[in-house]
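K.L.:
For reference, the structures are reproduced in the following blocks.
We did not get these values from a lab; they are worked out from the coordinates using the rules stated. Worth saying up front: this structure is predicted, and the values here are computed from it rather than measured. Cβ atoms are built from the backbone, for glycine too; each structure is taken alone.
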Structure I
Amino acid sequence: MVIDPKRQHIAQRQVARKLALISIYQWQMTGNSYHDLYVEIQEDKELVKDFLKANAAYYQSLCKYVIENTEEIDQQIKPFLDRNPEHLDQIERAVLRMATAELLNHNETPYKVIVNEAVNLTKKFGADKAYKFVNGVLDKVGSAIRSDEK
């Protein structure tokens, strides 16, 4: 069976986003370092299986950027929120931060794809209708950051 390289690339990034979301959520809850978060994934039997399927560099770029640039990311999100990012649900906040980091640093990925991936992760991990909130906020954030893609 021939593996389509484009599909494999997309799948690897999807798994990287999922793992980055998990790590960012854990970081928000614990304040652990990137190194500690990475080690936790490697020690978890289920997550390490996913990590082997992920684009590790993409995972690292998302996770590390959020941890190191939280204030900048929150400033990008804040104008489109009805409350302070600190008052958001933890999953919603992690998704918004991760997707904003991706919007800022991965111009090779269209912003509509980033928003769609974030919505799918929110459907999987977030509250019942949280994906609608995430979609609305990220569409505005994406339009502001990537105004040339409209």
Structure II
Amino acid sequence: MSRKRRFIENLTETEIASLQEGYKKGKSHSYRCGCRAILLSHEGWECSELAAHFEASLVTVYSWLDRWEKGGIDAMSDKKGRGRKPLLDPSKSRHVEIVIDAVDESPSNINKALSKVKKELGTAMSKKTLKRFLKSLNEGGSGSGKAP
């Protein structure tokens, strides 16, 4: 027994236009692929063909179709809060304070500053993580302005 074939059948001109816009100008790759998959499904492509075309699993294709059916174009984008959370967050004043104090104590030795930050926060991190955080502070306009 095979699965029932799923297609997106009824799209308005407005929906087609918003999906084409999302496909061309969407910020994330998965959003653009999802928008394109809905358009192709509307043209009659089967889910297995879509999976092969996008090099994605059938589960992903069904997920795109489900999202569209439940919420339209707004549901196609990924929810916020996905992915790994940063070890150092520029919006947390405690993190900024600890890093700035550590760099001010030893501005020419990133290893000493790193060990102090690790000790204060009780979190393991790499030298690159600390450097990226310092760069984000300098770009944001806050911080001591000193870069190791």
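K.L.:
Matching task: 3.5 is the computed value of distance in nm of label points 7 Å out along Cα→Cβ at positions 56 and 112. Pick the structure from I, II.
P.N.:
Derived from the structure labelled I.
K.L.:
A value of 1.00 was computed for Cα Rg over 2.2 N^0.38 Å; which of I, II is the source structure?
P.N.:
Comparing all candidates, it corresponds to I.
K.L.:
For mean count of other Cβ atoms within 10 Å over residues 40-47, which of I, II scores largest?
P.N.:
Once mean count of other Cβ atoms within 10 Å over residues 40-47 is worked out for each structure, II has the highest.
K.L.:
Have a look at I, II and say which one yields 1.0 for distance in nm of label points 7 Å out along Cα→Cβ at positions 88 and 120, as calculated.
P.N.:
Computed on structure II.
K.L.:
Out of I, II, which structure matches 22 when relative contact order in percent (Cα under 8 Å, 6 or more apart) is calculated?
P.N.:
I
K.L.:
If you don't mind, another one. Quick check on the output: -18500 is helix-only ellipticity at 222 nm (-39500 (n - 2.57) for each DSSP H run of 4 or more, over all residues; to 500), derived from one of I, II. Which one produced it?
P.N.:
Among I, II, the structure yielding -18500 for helix-only ellipticity at 222 nm (-39500 (n - 2.57) for each DSSP H run of 4 or more, over all residues; to 500) is II.
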